[in-house]
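Structures are listed in the sections that come next.
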Structure I
Amino acid sequence: MSLLAVGVSHQTAPLALLEQFAMTTDDRVKALHELVESDHVSEAVVLATCNRIEVFAEVERFHGGVTDVSRVLARQAGATVEELSPYVTVHYEDQALTHLFSVAAGLDSMVVGETQVLGQLRAAYALAREEGTVGRALHPVAQRALRVGKRVHSETGIDKAGASLVSVALDRVESRTGSLRDRVVLVVGAGSMGALAATTLARRGAAVVVSSRTEATAARLADSVGGRMAELSRLPQELAEADVLVTCTGASGLVVGTDVVAEALADRAGRPLVVVDLALPRDVDPDVAALPGVHVVDLALLQGERASGTAGPDAVGAADVAAARALIETETALLRVERQAAEVAPTVSALRSQAAEVVDAELLRLSGRLPDLDARARAEVARTVHRVVDKLLHEPTVRVKELAGSPGGTDYAGALRALFGLGIDAAVDVEAASLAEAVAGDPERPGGPT
């Protein structure tokens, strides 16, 4: 079994394609089960954010795994595998680990060093765990990725530029309008991104108005930032009064049409309006950008600025990035050794179990042949035989564990299985125990280690 990462992100794909991948929770659940029910994928986690969709999977075969994952991604995007292939990135084994750790650390984000993706990865892992699509292989991988992300942010200086996408977009707004202090900003959407936007705006001194399909949620968010709630039905009237509109809903279609903005502009007496659309798929009709007095900041603009090197997020110091990458490289090497050791552990356990069964059978036969042997002598014989077997197995089992961390090290486990005639069934109980240990050791589970 091997780790595979297949996905599409802002690094390779245009925003229009990323919009086709917008996924609800039900979509993610469906994709998870499609993946693990395919021919070559045994475990899977789906990470879907506003600028990426990636599948991290444990697969039996590289090419078969890539094909299975690509088919699921293509179905979600409403495209063919061939149409999707120019935009897909594929990472395997060590490269997949390094990529996952880089994503968790915010190094692969549109805003380098941002922390929101770490929470999104945690949620993706939690969903996969609830759906039973992670097991012995991916539990430790996902847990290590979460720890690596935390370590990078706590032990390097990457947080100095680790602003959220919201902060970067608002910086872009302020470069055009000046300070947002005392400006009226209408936030449409009260989910995690909406809450982040409202909180960031409040810190900048803006007068925040929150609107959402769920009025109770909007009211709670507005109260938490000292703002007010507005009914979504009053969107044109609220837009007429606002200086800035920030949209970040989870809707599958447009929320703010051109007609709504045009109606608001008629009551603004020529005052300009800045629209910040951080949703994927987008909330605001693209034609709004053509209306007089309207300036739009959206993911496509931020993606373009990042690609051209003019965006602020890339101002992370080279030393901070180098420190983060060094930490990731170390953690990748450590986890590689652990994964390879875990692969040989069932073989070692099966060998010892087989040896114990042989010893027990021979001792039982001895009891039948020498029924008059006293208990003390019988116990001494048993201890002696066990010691001999343990000494004979000690060196090969220790060496196979040591060699597991070297290139091709798991081949030694295969040699042991062939030499001693070990079947895979002997390792089932060990694998089950390993899975139980992985879940019990999950730092994200209540009561887990910290």
Structure II
Amino acid sequence: MNWRGVAGLSVVGLGTLVGPLDTAVNIAFPFITRDFAVALSAIQWVVICYVLTYASLMLACGKLGDLFGHRRVFQLGLVCSAVSFVLCGSAERFEWLLFFRVVQGVGAALVLSCGPALATSLFPERARGRVLGVYAMMFGIGATIGPSLGGAMVEAWGWSAVFWFRLPIALAALASSFLLPRARRAAAVGSFDLVGAGLLAFSLCAVLLMLNQVQQADGSWPLIAALALSSLLGFIGFGLRESRVPEPIVRLAVFRDLDFSLLHLANSVVNLVGFTVLLLVPYFLIEATELSLVAGGLVLATGPLGMMLASPLGGWLTARVAANRIALAGACLAALGLLWVGTWDGGTGIAGLAAAQLLQGAGMGLFQVAYLEIVTGRLPLAERGVAGSLAMVTRTVGIVSGATTMMLVFTAFRDGGAAEHPDPTAYFVAAFQTTFLYAGGALLLFLALTLLRPGIWFGRPTR
């Protein structure tokens, strides 16, 4: 057994945890708003500042890793993350907390962009799928334990603990990072396209801000239009820039393969509808069930648990079955899980609640591992950082789009049903069920449409 590879993969997994463990911050929102005496609506910026930063910088950081060494960028990200945890946990003003969340976003972008490249570099290429399965499992672990661990930390030491407890994790990964492989090649001076990176970051930031504004009840439509136009012009400028520089952030020529482009769209769609679980299920457990907070938390954890269990299984399967077929199967299972959630009512037992989420989470885990396997195999080894970052960016765009789209759908059904159901719980459950049936149905419809080009799922993926 390659013990050095196993040890290195453990380091990558440990460092990667600083990202998904950010789910612990959500449980601290009420305490943050109380301590800083800010309006409830202001708490969204704690999320926005972090997500906008890492999503907009991810591809550029992946390119930096390809050019200057993934270990070096990973280590820089761990340092930045460690510093940000100290700063966030020590913030005395809400404005400073938001700024420090930007710093944390930079650290997350540096770490997560190089994680898949580092993990796969530790083992032979034939083991890539299994390695990516273990890597994806770390996201499931972080998402599973983050909220419960964060709740315990907040109860014991206050909201700042959701930042402080990740400091020793980042430092331990940094101290062990000597086990990771060094750069395979050095970058040429001036080869990093700083202008292109800036245009890409600006464009992605404008898109995500636009989606956030659409979600807000008091969103300004002139501002939304301006952000949409800015993002369009930014992407056009980025495309023109990348077609002229010798070392682009990402080679746009790869997107001429329609099947490859559709696969990225599928990743966004799967995460768009999948986010409905995190968005609405917590409210269902409070509004429509009599479960205790502990039991509700365990039910919520079954989705990430399904992803955690299915990820290594997906990695094992990719060595035996074409990855695109596994991706299709995973997406179908995720859709069936969403449809199952759409059958819940106040009488659904805890076993039914947990099983539906377990199925949906397992489908997400299988899809994500197979998708990563295809993307990392499609791009050259020298662009492995960009490949991993591309997967994270399309996932994040899907999640943010889901937060906007599915909340609008739910709100429309809830408001429409309020006149028909005098009982607030009844029209909440009706809107909840309809939203999930639409989410699962929309994913199945999308998958059916992609079958017009069956090569995306049944062709031979590049390895």
Structure III
Amino acid sequence: MQACDLVMAKLTFYGATEGVTGSSYILETGNKTILLECGLFQGSREEEEANAKPFPFDVRKLDAVILSHAHLDHSGRLPKLVADGYSGHLYMTNPTTELLEIMLKDAASLQLRDTEWENKRRRRAGKKEIDPMYTLEDVEQALALCDGRAYGQRREIVDGVEVCFRDAGHILGSSIVEIFITEDGSEKKLVFSGDLGNSCAALLRDPETVEQADVLLLESTYGDRNHRPMDETLEEFEDIIKQASENGGNILIPSFAVGRTQEIIFRLGEMYQKGMLRQQAIYLDSPMAIAVTEIYHRYQRVYNSEDMSEMRHANAGSLHTFLPVLRYSTSTEESMELNKVEAGAIIIAGSGMCNGGRIRHHFKYNLWRRNAHVIFVGYQAIGTPGRALVDGAKVFRVGGDKIAVNAAIHTLGGFSAHASQSQLVDWVNHFKAPRPRLFLIHGETDAKMALQHCLANEGWQAQVPRPGESISF
């Protein structure tokens, strides 16, 4: 066969090219079509409107779908994909299958709620009603297609294509995806970093390194910055907890249900084991975070050895026994009972950016107290209620009520589930010669440009693909 007649694999970039959401890529081999990721677009109203648009590829021609992890910006349109006609397998790690059930059902419930509110407004205005992007029934159908795999197992998913998941250390079950393509007796390898974890974060292992690839897709979420040192972050966290204990007020921690909540529980457990916690009770008031924490308990075998050793030294078989003052508030009634607690408690509740969830209810009963404290342990996007508090808002609205902000507001910047710039560069530099073709995705423009420049100093020629751009290899 002449070189010009060789069949080439083709990769097309559809999502997470101009931002950090909507992750989606199509891989075409000689006779197979594979979708890598199927994420939601998140952010402004205009960005989120893209979710309802038809997929830019023929759903019914897909032979397989591969998912790196459960976060909605990577997985959130899977039920829509199924509703539009996809009926093949969804390949991912075993923990991801369990997290996906929680996250997709929650996403469907929120969509149904938002659609009902929008349709009430449309009926009053005499406008045509809309349908939700997908339903709980669509979620159930998608979940039935999930095929979970263990880390490190290389297995064929369609003729001529094998997949192996490596630990990305981002959230439980997150993976670096290795795709091996065999055509005409020749093997090519595509590596997708997924979201790489922060090696300083608690519980999970550091991202596994990979040494060989023909094409590499690298996330660039924090391509323009390094995180604050973890020891400084923990020292400040401990100081805030101590100060709040002396003041006697409650401590409110808005937190994301997956990953961040479990790390905060572990860090509080470290303080408890050192005798540094005066609080008699710590409440996790988020049904979603509670369910996720239970899944974390079942997969302790993927924790890093240092943190597992610390837990064993404390004779703790789980996060519960490592932090024995932890209490779950599952029902609405249990959550409302916390209104009676005026001081001395730590309440962890969602949502992480305060645009919904039970944290707003606790703000209503605590923000006006001068001895209360709010600790933000996650990024607060511009335009969110959480960002308003971080920026110094004096009044916070909960429903129709205006709540005076007298509580002390603290922001800790060191907790992050993403690799920093230096960590990304270090991970990439493990690839041996001949180096792969490198494409930067999943980052804002400034972050990608900064990372591209930094990598150039290391001898890499990183490219930034455009939406809809295709490459052959």
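Where a number appears in this text, it was derived from the coordinates with a stated rule and is not lab data. Here the structure is a predicted model, which is why all the values come from computation and not from measurement.
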State the single structure among I, II, III that was used to calculate helix-only ellipticity at 222 nm (-39500 (n - 2.57) for each DSSP H run of 4 or more, over all residues; to 500), giving -9500. III
Read-out Rg/Rh (Cα atoms, Kirkwood Rh), computed value 1.13, structure in I, II, III: I
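Quick check on the output: 14 is relative contact order in percent (Cα under 8 Å, 6 or more apart), derived from one of I, II, III. Which one produced it? Provide the component values of the computation, followed by the final result.
Values: I: 14; II: 22; III: 19.
Structure of origin is I.
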